[in-house]
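Below, each structure is written out as structure tokens.
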Structure P
């Protein structure tokens, strides 16, 4: 076999391959054997039909076609390895010449990873938010904890914000009650925004036994997206009663003996959360600066495929699970289809460039991934997927995705290398030392994963 490589552009090549006919012998034998198992010829046992009879009955062309289809992947792979290429995606193969008994000639065009010159990154400087926890932040955190220990008490008065009401609902479209539009004894906290638009205004001011009618667009069920006339009847009004904020509450709600100890712990937790957010912000901004410094060509076909994949995942996974379509999602987001597609393309470009650049740095620095690092990453991915570590590990192995996870960790380590060389200051001008972050690599892996995957998030309140 002879092969030659022609560079069409920095991300695409054309391989020209010539194969002497004798090198097709194994594939020809396999083709005759396969056809033998698929056809019957009177006078011959199945699988024992001579090659000359197959040629006469079914044509030599059918045999050659089967043999070439079998041989092409092998010769293409040999040519790729010989040229030391890193192909991306499937090649576009064109058979140029097939002379029986003489020669097979074909070309294969394929996208390849571009050669990337890693820029000098030791001078990168970024600014991040300072870690500031106010007394108001602490009070809000304690109030949220207090709310979880609230009790309710039935009251004989009009419902108001914060009350828990028990209601019956009936929805009509065009004057007809929907089969799935009736619900009884529904518990609803006024102001939570967890039910239909307009329900807060309808129930506020009603006492037990009172009812009101309002119009709202249904966000699920058989009449999703249609305007419905909804009748709501209040059967019970309950007021929330919050426990007193004192030492007794601290002992009931936590492991602390005093309210001051509880508040101090809340402050520490908030500081830790903001410290994590600060580290994530630093890594995101360093990555953006690193990408700006590098010249990274993006293969057109790879980009088109990536954009299509992202749109498919959004429409059929995220939105589908929430009962939304793309049109409704864009309406919620206040975006046009053109704006959405431009944004998706921009995210895809960033994801591809991130992967290319950090993979190049992994190779340059010879960054490896040990079993402990891989296990830690797997545990985090399992937790975010809602699966047990064993289930997730099994799915990863069965799906052949172990190399993908190794790549995620390696890219996280590459970004951590860049971050360590960068100068990070907060908005107060203080230099931030991220080397004390024990989870720096894992946090960096999350940042890289978000940049590479670029999933569009649907805000929870809007999804409802």
Structure Q
């Protein structure tokens, strides 16, 4: 007989048990389910809904159950459907009928909403720390490559040279937005739904605020219907996770390109690459490729969750059981990718000479020639046309701008003088972009200082909230 089976005349069909059970995946919530139950039973005793003696017995029993589950000694059965019923059944087996008082004043509907919020807030802290680790790895590469010049691209065509450090810092700030989004979502995750019951609250004189304080929530969900049916916090997390995956995927694409023989700008450490079963010479950037590939998986979970919710009436519906697997998988996918990326970036070898040679043999300094002419009071549009003619002539003669003599330059404009050869060097072109946020060396140093402060702020937030979820 199921714990809820009093009004039924026959057992559930075995296929129904198999199809509707969630214990195969929601057992991840075990520690959070017991954490919430301990706070709930404490509140029941405080409000004189159950005796202090019964509360103590139940609490001790829950702690025993928790240890058995952690040690792999507890049998979690499909027959008991989910983690909530499995824990309750294990508790009753441990302490007897008094264990049945645990569920007083609550439903699995508000219970699962609580468990998921407890799970997700821990995940927010863990993923934020992993993001910071990646930021720090990028920051170190930027520090070490403040004088490394890299071809900058638009449309995947050579555009203008930039510092490699500038390129790395672009990703530091991308991931900074990700950290900030996760931190901002905390206030919506960290609200307690417990006490909402199945949908309408409970007739018992419970104290919802007491439980929220015990579990270090910022407050309670204000409407019982909303409390049990809300999965906005899951959608929001999956949305943030999708953006994190987008940023990781863009960086992965660049690592894959840069490590190819055609670019040859970087070499990833052997520890983060794999070989071919047929071609002995191969060194494949499989980690970067797989991170790029798993981005679609994360997107899929976001779309799946939105689709599940789009037609649901209030309040709880069994469809909402589909909220967990995608969330769990997204958390594990992000954790795996981020944990690999920090050391992969740190150990990456940057081929400075190859990058510089690439910049020296292109036309990415053409804009600076145009700007030079503008400085001589030639309208930019006319300067643009002149430089276009210079570049075309160079292409036809298989030369680069710095290969031209002064006389050859003057064939296109008498305004050009000897100082043009200093203006068009890769270092001069980079340092000419001396605007806030630009690629000039001193501006990149400013970005490093900004990032240093942001990383400190991130670490403080993580430490503060890590202590909070540990009950400190």
Structure R
């Protein structure tokens, strides 16, 4: 562990006030000794920098998949008071509402004898890669509807099941969305990209439920051992990236106007009560709705393909849940014994609400919220559930994935995409991507071990492990 960081409990570490000047609260890291060896000094400093921002409540949190990012560390969580707090685009990220959804099927491994063929069909069906374009175009008033209503709008257009929206965080729609605040440039970028995976670490992965750790909760989630699931990971594409870019420029100009001292210009922000802060929130919410619609369209295309390939019914592929991991939202939390409305930033971190929260679908009120934690092509993914401990410790938050340990450039220099694909094929995992570099950049060795990340959130109590899912095939952006 880095010098100056102190142990505060089992897998819990404190970044003390004074680690960087002007900290208002301490930082709190959730790391095992093993993961502590991967902690970058830059990520720890970013965590401490977040703790200097006005109105921060509790701690600045770092999940076990923490790594260096833009402004906030990836794997970072921070809550801000309604009256004194700020909102920062760097606390959400450029891919607004990048998130994960899990779909179940009645298929088993026996049905996937020809794994290569189905992965090839998926790769040809779902647009992937930089600048990829979908077959649907939502323009003008239709785009406004999509930005306002999110997944419900495209479901109403026949691109999903009625229950799909109910099984998304926020029911697939942030009602604070203000489409009129999304720039024309952002709209232009977004029009051709709805229904596409994009590039980088985004993926669509076929998985098998290899083991179940909590049978009762798995049953409530609709998960059965030995069945095939599909995990989708993508976000708001060029539209969300442009929304972030537009408002960072504004925030850089106004932070000083509001007397906010920034230890890093990438933390540019504005008070939640300010016009600039509210404008960003409205545009960010619209981009979040775009992302939910994007994942919904991909789900629709997946179901249609599986109908034709396997003769199963569209309705036999229900959505388990859809969660965001790059977002800022208003939530009610207990602070110093009192319920308060706070703005929670989650940057590469997942909401993990415990049992009883009214925000959850009725079917998950007793179990706690489903949480999907992706692996890294060759490693396990996990289905978790939120806990009351997470509500108490982390504003109802947990990790979002494995977390990088090496840059994409370093991966390209060190690895051959063909070699990575061949190694995965030997393990029975088919991978398809637009280029060898795209595969090399996302090689399993470039990430922390997902099982160790999940062990930390389980042993600290901020998530419960429900099931383990192993990869069978993946298409990458």
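Comparing P, Q, R, where is distance in nm of label points 7 Å out along Cα→Cβ at positions 210 and 274 highest? When distance in nm of label points 7 Å out along Cα→Cβ at positions 210 and 274 is calculated for P, Q, R, structure Q comes out on top. On Rg/Rh (Cα atoms, Kirkwood Rh), for residues 66-201 alone, which of the structures labelled P, Q, R is highest? Ranking P, Q, R on Rg/Rh (Cα atoms, Kirkwood Rh), for residues 66-201 alone, first place is P.
Using percent of Cα pairs over 34 Å apart, for residues 146-417 alone for the comparison, can you identify which of P, Q, R gives the largest number? Present the calculation step by step, with values, prior to reporting the outcome.
On the way: P: 50; Q: 47; R: 21.
Comparing P, Q, R, the top value of percent of Cα pairs over 34 Å apart, for residues 146-417 alone belongs to P.
Using semi-axes √(5λ) of the Cα gyration tensor in Å as the calculated read-out, with 59, 36, 21 as its value, let me know the right label among P, Q, R. Among P, Q, R, the structure yielding 59, 36, 21 for semi-axes √(5λ) of the Cα gyration tensor in Å is P. Using the calculated result -9500 for helix-only ellipticity at 222 nm (-39500 (n - 2.57) for each DSSP H run of 4 or more, over all residues; to 500), pick out the matching structure from P, Q, R. The structure behind it is R.
Suppose Cα Rg over 2.2 N^0.38 Å, for residues 170-281 alone works out to 1.75; of P, Q, R, which structure was it derived from? Could you put the intermediate results ahead of the total?
Working: P: 1.64; Q: 1.75; R: 1.51.
Answer by label: Q.
Please state which of the structures P, Q, R yields 1.28 when Cα Rg over 2.2 N^0.38 Å, for residues 218-377 alone is computed from it. This figure was derived from R.
Read-outs throughout are calculated quantities, based only on the coordinates presented, and are distinct from any laboratory measurement. Worth saying up front: this structure is predicted, and the values here are computed from it rather than measured. Cβ atoms are built from the backbone, for glycine too; each structure is taken alone.
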